[in-house]
Structure formats: structure tokens, C-alpha cells
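Each structure below appears as C-alpha cells.
All of the numbers you see were taken from the coordinates with simple rules; none came from a lab. Model, not experiment: these values are computed from the prediction. Cβ atoms are built from the backbone, for glycine too; each structure is taken alone.
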Structure P
Amino acid sequence: MTFTVTEVPERERFEARDEAGELAGVLTYQLTGNIIVFTHTEVTPAFEGSGAGSALARAGLDEARAKGRTVVPMCPFVSGWLDKHPEYESLVARTTRRIK
């Protein structure tokens with residue numbers, strides 16, 4: 001399944017939508033200066049296991065990279081996703097102990 005992920009800064013989140021525009025999930029964050037803290041990933045039950053969470057994590061981290069931000073992965077899903085994608089490790093705050 002393919003998702004379109006967009007940032008909605010006024011709601012401090014990324015939204016994943018399917019081809020029909022239905023909301024599949026969200027990744028919330030808090031932004032302070034150049035530091036982005038990913039706080040929670042939630043996928044709508046109908047889309048669980050479809051890759052919506054991964055699409056959100058990838059989009060959020062790609063956006064952080066593009067904007068030169070430092071990532072603090074407080075969300076257990078994002079933290080676990082990072083374990084499987086070491087190419088994003090350079091974005092993670094060095095002093096952060098990831099929650100698993």
C-alpha cells in the first residue's frame with residue numbers, strides 16, 4: 001500500500017493518508033529550535049501492518065535530515081524503526097538514550 005505523508009506543523013505532526021485520502025496514521029513531535037522530539041506514532045486500526053508507521057517514520061526523519069535537525073526519538077516505534085535503519089543514526093542526539 002502506498003501512503004502520502006505530509007507535515008502539518010500547526011498540529012505538530014505528520015499525517016499518512018492512503019490513495020483515497022483516508023487518514024492512516026500520525027507521528028507527533030515537539031520542535032524546540034533545531035531539535036525535533038518524536039513523541040508518538042499512532043496508526044488507525046484498519047491500517048495496522050500496512051506500512052503506514054514506517055512511512056511516517058521515514059518521512060519524519062527525512063524531513064529532519066533536510067532541515068538539519070537533531071532527532072530525539074522518544075516514541076518507541078520510531079526508536080525501534082531506527083534500530084533497523086542505521087542510515088539515519090547520524091540524526092539522533094548523541095546524549096539520548098533511546099527507549100525500547
Structure Q
Amino acid sequence: MQVITFGMLEAREGQGDKLKEVIDEHMKLFQQLPGLVHGYVARSKGNSNKFVVISIWENEEAQQAAMVKLSSDPGATAGFLQLMQLVDGQPDFGNYVVESITK
């Protein structure tokens with residue numbers, strides 16, 4: 001079954017564009033990982049500092065292997081730390097197993 005992970009983040013005031021750049025760089029790393037079906041970065045229409053980052057994985061094993069690989073990559077770790085410094089408050093991260101799909 002596919003797995004969806006997401007992060008809901010809000011940049012510190014005036015840091016929305018910088019946060020978007022860091023997220024985009026992080027997503028480039030995701031593109032290289034096996035098992036990624038899709039990755040999305042969405043910006044709020046009402047608040048340019050708010051983002052939702054979504055990744056869809058072929059299965060739970062692929063998603064977990066990707067997280068292990070990224071956590072051992074110094075560039076990915078540095079990028080994540082930079083991202084966290086730009087965020088206002090605590091991001092909301094989630095991990096869900098897809099149980100049904102509607103087209």
C-alpha cells in the first residue's frame with residue numbers, strides 16, 4: 001500500500017521565500033530516492049509563509065528506507081536543520097497509509 005507523508009510548516013515573518021528555497025532543495029533529494037511516486041510543495045493562498053509538503057511513496061518500506069538514507073546524508077541533515085531555523089513554531093508532520101484512492 002502507498003504511504004503519504006506530509007509536513008505543514010509556517011515560516012517566520014518575512015522568511016517565506018527563503019523557506020520555499022530550502023524546501024525545494026530538500027525535495028530535489030527526494031526525487032533521487034527509489035519508491036517516490038510524487039512530491040508536492042504547496043503554498044497557502046491566504047498566507048505566503050504557510051506551506052504543505054507532501055510525498056507519496058510506493059509502500060511503507062520505500063518510505064522508511066528513504067528516511068534512513070536521508071538521515072545519514074550530511075547535506076540532507078544540514079538542509080533539514082536550516083529549514084527548522086526558518087520555521088515559526090513546531091511543524092506538523094504526518095505519515096499515513098493509503099487505504100483507498102478515488103480518481
Across P, Q, relative contact order in percent (Cα under 8 Å, 6 or more apart) reaches its greatest value in structure Q
Which structure, out of P, Q, was helix-only ellipticity at 222 nm (-39500 (n - 2.57) for each DSSP H run of 4 or more, over all residues; to 500) derived from, given a value of -7500? P
For which of P, Q does Cα extents along the principal axes in Å, calculated from the coordinates, equal 40, 27, 19? P
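With distance in nm of label points 7 Å out along Cα→Cβ at positions 3 and 19 derived from the coordinates and found to be 1.7, which of P, Q does the value describe?
Values: P: 1.7; Q: 2.5.
Of the structures listed, the value fits P.
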Structure with the greatest value (metric distance in nm of label points 7 Å out along Cα→Cβ at positions 35 and 67, set P, Q): P
